[in-house]
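Since every read-out is calculated from the coordinates, none of them should be taken as a lab result. Model, not experiment: these values are computed from the prediction. Cβ atoms are built from the backbone, for glycine too; each structure is taken alone.
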Structure 1
Amino acid sequence: MRVAAEVFYGYKEINPIDVVRKIQCPIFFIHEQDDDLVSSADDVALDKASGNPTDVLWEVDGTPHVQTYRNYPVEYVTRVSEFFNSALNGNGQ
């Protein structure tokens, strides 16, 4: 699959740690503690590598990969809204 993506679309594999360092706006990382695809250590490393003190890392208990909204819809909307409000009002830069 990787070869096809590179040959047909010109996609190159990248290291997220290298890319996150270049992002200049605040990032909201959401990590589900029961995630079987992305480890907590990976998300913590991304947050640390970013070096942006306005980034937010939310670690969600008892939730598998990309299921935070499904399991905690009110808290998800609240946290995401607060993050965007802060970032867009200049408090996150």
Structure 2
Amino acid sequence: MSVIEKLKHSGKDFLVADIETALTFVQLARSADNNSEKKVRNLANARKAHDTVRALAARLHLSPKQQTEVNEKLKTLKTELEALGENF
């Protein structure tokens, strides 16, 4: 595996890990009382992760397969965020 391929692979892994963390924040926000500090904080953290992954994915030059995987996970995250009232 070339250095570029290794960077792309590790970059994709980082993005996927960030999305998984954001989905954990979504679960925490969903379980919190409405309008509580916990809900607001976790929702903000999940949204920030979504926006960061989206920006980084565009700059990493992932393979089509990797890009598809990241995009599918981002779509799931976006849907979860929208269910909690986030607007895009």
**OP:** Compute distance in nm of label points 7 Å out along Cα→Cβ at positions 13 and 45 for each of 1, 2 and report the one that scores greatest.
**Re:** 2
**OP:** Work out which structure the value 12.0 belongs to, where mean count of other Cβ atoms within 10 Å over residues 29-36 was derived from one of 1, 2.
**Re:** 2
Subject >> Source structure (of 1, 2) for relative contact order in percent (Cα under 8 Å, 6 or more apart), computed value 29 >> reply: 1
**OP:** Out of 1, 2, choose the structure whose coordinates give semi-axes √(5λ) of the Cα gyration tensor in Å equal to 28, 11, 9 when calculated.
**Re:** 2
Subject >> Value -13000, calculated as helix-only ellipticity at 222 nm (-39500 (n - 2.57) for each DSSP H run of 4 or more, over all residues; to 500), assigned to which of 1, 2 >> reply: 1
Original post:
Thinking of 1, 2, which structure, once distance in nm of label points 7 Å out along Cα→Cβ at positions 21 and 53 is computed, gives back 2.1?
Top reply: 1
